[in-house]
Structure P
Amino acid sequence: MIEVFGWVAAAIGMASFFPQLIRIIRARTAAGVSLRNWQFLVGTQGAWCAHGFLVGVVQMQWPNLVMVLTALAIVVFIRKERGRPVLPALVVPLLIIAALYAIDVFVGGAAFGLIVAIPQVGGQMAQLREILRSTDLSGISLGYLSINLLVNAMWTVFGFVTVEWALMVCATAMTVICSINLITYLTRRRRAGRVISDATAVPASL
């Protein structure tokens with residue numbers, strides 16, 4: 001049963017980045033989207049893909065590869081929209097993959113789980129900063145934020161049931177920060193809606 005649960009989590013996770021990619025393509029803007037977050041996601045999902053091969057967990061292998069490619073497409077979109085070259089933005093993800101793979105091989109899964117949580121949580125915190133500071137959130141996908149929270153919660157359950165230390169550590173931390181991001185985004189969007197409503201309201205005396 002837990003294997004099926006893991007495959008469901010993997011399937012949902014594999015598609016979790018698609019809403020964000022679709023959003024920026026349809027909106028033709030990445031306003032409010034953190035480049036740093038997606039750079040980190042290319043690196044960390046690449047590391048998780050490698051980790052999946054090391055521990056023999058198929059659910060972590062090909063789904064994470066799809067996520068790497070999707071995150072990479074988002075990085076390319078953001079860089080091109082901002083008129084910046086793409087290749088320099090790939091240095092950070094490659095360094096993350098190399099460093100995390102070395103930790104996984106030479107130190108172990110528990111250490112990998114602790115360390116991989118740093119760029120993953122750091123990326124989400126960068127996104128939180130954009131949500132708090134940006135005046136335009138039109139590029140952010142609510143679907144992505146929601147599914148991302150769901151997937152990390154599912155991986156937390158999977159990690160504890162299978163006693164997969166890397167997942168137990170990282171997915172738990174991610175569930176917390178993803179919850180904060182989703183709540184903050186919804187709060188800001190609701191407040192923005194109220195401002196627009198107040199600004200366009202017609203006084204009763206007119």
Structure Q
Amino acid sequence: MKKPAARFLRSVTRWEDLPVEGLPEVAFAGRSNVGKSSLINALLRAPGLARVSSTPGKTRQLNFYLVDNHLYFVDLPGYGFARAAQAERRAWAQLITRYLQERPTLALVVHLVDSRHPPTALDEAMMDLMRGQHVPYLIALTKADKVSAPRRVQATRQVAQALAKRALEVPVVVTSAHTGLGLRELWGWIAQVALGRQS
């Protein structure tokens with residue numbers, strides 16, 4: 001698979017500043033410090049393109065990356081970061097919820113869940129939110145290089161159980177931004193769902 005041509009486009013904190021080009025968008029959602037920026041960098045093979053930080057909650061806006069001039073990757077603010085002011089957290093939540101519910105060009109939501117832990121209450125709240133949407137949705141279990149093979153199986157089962165409780169049937173992809181595990185499979189879903197072609 002050739003390296004995508006990718007560049008940072010803009011950061012958005014207000015609905016009216018969202019891009020208007022009409023290209024399909026793949027949104028990456030998940031709790032703070034789950035590895036969204038790292039996974040985006042790994043998928044695009046562009047270290048440092050999406051800003052990676054060890055400080056949870058560093059992404060405080062919707063960051064748009066243009067991919068091959070026909071697709072956007074959107075890095076959403078992480079949920080569950082407690083240090084931000086309550087009003088700021090509420091504003092993020094409102095913008096993210098509106099984006100997920102109303103954005104007409106949103107083609108796929110990649111929901112990142114840390115493979116080292118069972119799904120949190122906030123992870124499950126995200127599943128509840130996606131259950132009511134008509135947007136294709138998948139789970140990417142992150143940081144799989146940091147856990148054993150049995151733990152990966154257990155993590156996949158735990159996510160599958162949480163999805164089953166909500167009657168959600170969506171793909172679960174085990175990934176590692178560090179080793180590249182699962183990236184080809186993830187690109188396959190992006191190509192098929194967001195771009196409408198077989199990988």
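Here distance in nm of label points 7 Å out along Cα→Cβ at positions 41 and 177 was calculated and came to 0.6; which of the structures P, Q was it taken from? Among P, Q, the structure yielding 0.6 for distance in nm of label points 7 Å out along Cα→Cβ at positions 41 and 177 is Q.
Given a value of 22 for relative contact order in percent (Cα under 8 Å, 6 or more apart), calculated from one of P, Q, which structure does it belong to? Don't jump to the answer; show the numbers that get you there.
On the way: P: 29; Q: 22.
Matching structure: Q.
Kindly point out which one of P, Q the value 17.6 was derived from, the read-out being mean count of other Cβ atoms within 10 Å over residues 97-104. Intermediate results must be reported in sequence, preceding the final value.
On the way: P: 17.6; Q: 13.5.
Traced to structure P.
Each of P, Q could give mean count of other Cβ atoms within 10 Å over residues 145-152, but the derived value 12.6 comes from Q. Quick one: distance in nm of label points 7 Å out along Cα→Cβ at positions 9 and 121 came out at 1.8 when computed from one of P, Q, so which one is it? It was calculated from structure P. Taking Rg/Rh (Cα atoms, Kirkwood Rh) as the measure, the highest value among P, Q is held by P. P, Q: which one has helix-only ellipticity at 222 nm (-39500 (n - 2.57) for each DSSP H run of 4 or more, over all residues; to 500), as calculated, at -9500? The value was obtained from structure Q.
Throughout, read-outs are computed from the coordinates displayed, never taken from laboratory work. Because the structure is predicted, anything quoted here is derived from the model rather than measured. Cβ atoms are built from the backbone, for glycine too; each structure is taken alone.
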